[in-house]
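Below are structures written as structure tokens.
Coordinate-derived values only; no laboratory data. The structure displayed is predicted, hence computed values, not measured ones. Cβ atoms are built from the backbone, for glycine too; each structure is taken alone.
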Structure P
Amino acid sequence: MGVDPQIQVVLENLAKANLKPIELLTPDEARQQMLAMVRARGIVPQEVGEVGDSVIPGPGGGLPIRLYRPKTAAAGPLPALVYFHGGGHVIGDLESHDSVARALCNGGECAVVSVNYRKAPEHKFPAAVEDAFEATKWVHAEGAGLGLDPARIAVGGDSAGANLAAVVALMARDADGPALKLQLLVYPVADYACAGRDYETYGEGYGILTDGAMRWFRDHYLNDPAEAADWRASPLRAASHTGLAPALLIAAECDVLHGDGVAYAAALGRAGVEVTRSEYKGMIHAFFSMPTEIDGTAKAQAEASAALRRAFR
């Protein structure tokens with residue numbers, strides 16, 4: 001199957017914009033380009049019940065978070081999704097994924113704690129991992145004081161953020177907590193080897209995430225390519241996936257990371273983890289963040305929201 005007709009329009013518009021490939025940019029240039037692309041979509045943010053920024057203690061100093069509360073929710077403490085944005089561990093921030101966080105907050109009928117973890121190359125691996133786990137532990141330890149339910153926590157993210165969510169689930173299992181209700185993994189980076197059939201098939205011409213861009217992200221994030229063997233960078237390489245929280249894994253068919261999602265879902269299934277892999281035909285990487293352009297975005301966000309509601313019941 002080829003790309004969805006709406007995706008084809010997105011690709012044509014990207015070609016007209018004549019953007020520089022990520023791998024030819026500096027990290028700062030890539031960050032600015034990502035924010036410019038988000039703003040150009042003209043997304044009208046969903047109204048939520050409450051949103052506020054704060055800073056919590058982190059391994060490298062103050063760790064910025066943004067807490068969203070839903071417009072409508074049942075009485076009592078709110079379940080919480082700790083969300084890690086995508087961007088190859090190099091780009092992206094609270095603003096780039098604000099619309100996603102709002103959609104999951106309202107749709108999931110839960111609080112969302114969006115985490116602005118440290119990014120490479122200023123902060124190499126495993127800084128982002130340390131921040132992600134610390135933020136999750138903080139929500140568990142301090143959430144009750146914010147009206148959150150420490151017994152109902154999920155982790156989630158897209159792309160590099162899904163990589164962090166998967167790693168946090170492994171770390172939480174090994175540390176005997178926090179107990180997690182769900183891993184929401186949207187086209188995760190499961191193995192930083194950056195290899196496989198989908199890298200060959202979808203490595204060029206399917207949006208901004210090319211095979212070259214993935215290697216650019218990896219080389220900025222890792223201190224050495226050999227660190228791809230570390231399960232904290234490549235959760236697919238963990239010695240065991242048993243005992244992990246249930247997972248919803250959303251994959252885009254026309255994505256260099258498609259194979260990572262297939263492989264990670266299979267690894268979870270073999271380990272006896274309850275896992276649902278949902279593949280969106282004709283979609284490209286980043287479609288989960290394109291509500292103004294792609295009908296499939298609303299469908300995927302609704303699926304993720306429904307999974308959150310079920311997990312938190």
Structure Q
Amino acid sequence: MMVVEQFVSKPVLERLAQAVSAGRLAHAYLFMGPKRIGKKETALAVAKLVNCERLTAGTFCDGCSSCAKINNGRHPDVHLLGQEEGSIKIEEVRDLLAQAQLRAFEARIKVFIIADVERLTLEASNALLKTLEEPAKNTLILLTTSIPDSVLDTIKSRCQVMYFFPRERDQLQKQFVDADRLSEAEAYFLACFAEGCPGRVMPGEAKAILVRRNKAIDQFIFTREDEAYMKEILKDPSQVAEMLHFLFCWFKDMLVLKLDAGSAHVMNLDRTAELERMRDQYDFREVEEILNDIVKTRKALEENFNVKVPLALLKERAWRK
């Protein structure tokens with residue numbers, strides 16, 4: 001798996017670099033933070049940090065054989081578990097832990113990463129617990145979670161916890177402007193859309209997200225007949241969820257303008273003129289009801305209900321000539 005540099009948490013990496021330099025690296029860490037904030041990417045960066053062949057001033061070179069193999073997912077002593085969907089079963093953990101007992105092929109420190117550790121079955125959690133209590137020599141275990149309440153307290157207590165906090169909106173906006181050649185207004189929408197988690201906008205996906213947002217707004221709100229669009233989007237629940245999120249952001253902006261809170265709080269800055277033109281076509285109560293309908297439809301989608309009828313009713317309420 002290629003380590004995407006902008007996803008890596010520099011504060012976390014710097015703290016662990018200091019621990020390496022001081023000879024105080026713990027045997028296990030639990031990375032806690034929202035989904036797509038860069039926990040797994042940071043864990044892989046730590047694997048490079050502890051095994052780089054040309055480590056300089058506490059920074060890995062990203063060009064040596066060890067770093068290259070980790071980037072390509074081919075390092076024999078760096079193991080990543082939890083990439084597949086569903087629960088992580090005891091057999092998978094046992095295979096990983098058996099590797100921990102073997103001598104390293106070429107690494108100074110063998111690294112074992114378990115992503116989304118909350119997905120461990122109870123049996124798998126107990127198997128992991130035994131290794132955390134009696135860690136093998138020259139091994140580092142890195143666990144990640146976005147749902148810390150679902151992780152056994154006994155596992156938490158045997159790891160050093162590292163917290164991942166949302167990135168600053170200005171930082172993400174600048175990143176999108178520089179990397180994707182977007183306008184300040186477009187980049188601002190994406191920075192809000194990411195909610196501090198850079199992984200919510202993958203490299204090269206920024207413009208595609210804007211295209212999908214524009215299509216959702218244009219087809220759902222400004223177009224009376226949208227049968228083809230709705231038929232296509234209903235094939236994929238993730239597309240429906242994304243469309244609902246775009247619509248929620250749009251009508252939340254509408255509410256902001258109706259409250260005269262100013263455009264500084266508007267997400268869709270690049271479409272402010274349309275929002276301003278439309279705001280008098282809805283009364284305050286209508287906007288609130290539309291937002292409530294969007295929330296209810298999203299909940300129904302998450303519970304695997306058919307949302308074709310709720311979407312049709314939502315469109316009927318939202319559409320304006």
Structure R
Amino acid sequence: MRSRDLTDLVLLAALWGASFLFMRHAAPAFGPIALVQVRVTIAALILIVLLLLHGDRAALRSHALALGFVGVMNSAVPFVLLTYSTLYVTGGFAAILNATTPMWTALVGWVWLRDRIRPLQWLGLAIGVAGVSVLLWGRLDMRPGSSQWQVTVAIGAALLGAAAYGTSATFAKKRLAGVPALVVATGSQIAAAAVLLPLAIFAWPVQMPGVGAWASAVALAVACTALAYLLYFRLIARVGAVRAAAVTFLVPVFATAWGAIFLDEAVTLQMLVGGCIILAGTALALGLVGAPRRIVPAVNSSSN
């Protein structure tokens with residue numbers, strides 16, 4: 001990578017890592033659905049302006065249904081699930097679970113598109129599952145009402161969010177290949193905002209969130225969604241999807257660091273070991289180790 005591209009990559013990882021910090025701060029005041037509604041609405045408004053100035057508006061109309069699906073599966077659903085998870089687990093922990101997205105992408109592509117998975121990539125998926133097992137050891141309790149039940153549900157929500165990202169990436173590869181990145185980003189945020197609006201009306205908090213919570217919500221929308229999407233898609237255009245996917249490895253690092261610095265979140269040995277194993281498996285699953293690429297999502301915010 002050239003220095004500009006490397007700068008974009010690190011900045012993108014820092015922004016997506018910070019998204020977990022902002023979610024942790026704002027979610028208790030807004031609730032997951034209302035916070036995501038604020039996030040995608042503001043991001044959509046910013047991206048609409050950019051599309052009107054520089055984009056292909058005709059492509060937005062001609063791909064409306066596909067963009068709607070991506071908006072639901074790449075923004076509305078995973079954003080809500082990951083935001084919910086941050087109510088009960090640390091931002092760094094949620095970011096590590098979110099780093100399983102490339103593994104979900106590989107599995108969904110194999111089932112749906114019959115994409116070939118090489119032996120090394122199967123090994124990577126197995127290693128990733130082992131890493132998740134290490135990360136979750138002793139944390140799960142399947143008894144409703146138990147002291148760990150809400151944490152268990154939050155972990156399941158984060159993993160489902162990662163699976164939604166993987167499904168969206170596979171769908172976008174099949175249906176939105178060649179569509180300008182700004183169109184995909186704009187259309188998906190419009191769709192997410194439209195789908196969540198009725199739910200957000202009913203889920204809007206009775207007590208208006210404070211200034212700090214609003215500041216986190218706006219930062220989440222402007223920096224971690226609108227700006228981050230533009231950086232991500234610019235990286236894909238300049239260095240390719242494989243190298244852009246390297247952000248997967250940096251986001252948990254930044255999320256853990258921001259949480260430790262600003263929220264005094266603990267960083268445990270279990271998190272470090274489990275996270276490293278997951279990222280090792282992710283490297284193999286992405287095809288970054290041992291052989292040329294197999295499948296990398298063309299559209300994926302695995303962010304959060």
Value -11500, calculated as helix-only ellipticity at 222 nm (-39500 (n - 2.57) for each DSSP H run of 4 or more, over all residues; to 500), assigned to which of P, Q, R
P
For Rg/Rh (Cα atoms, Kirkwood Rh), for residues 52-123 alone, the calculated result is 1.10, so let me know which of P, Q, R that is.
R
Matching 10.5 (mean count of other Cβ atoms within 10 Å over residues 12-19, computed) against labels P, Q, R points to structure P
Looking at structures P, Q, R, which one was FRET efficiency 1/(1 + (r/R0)^6) of positions 28 and 284 (r between Cβ atoms, R0 = 35 Å, to 0.05) calculated from, given that it came out as 0.40?
R
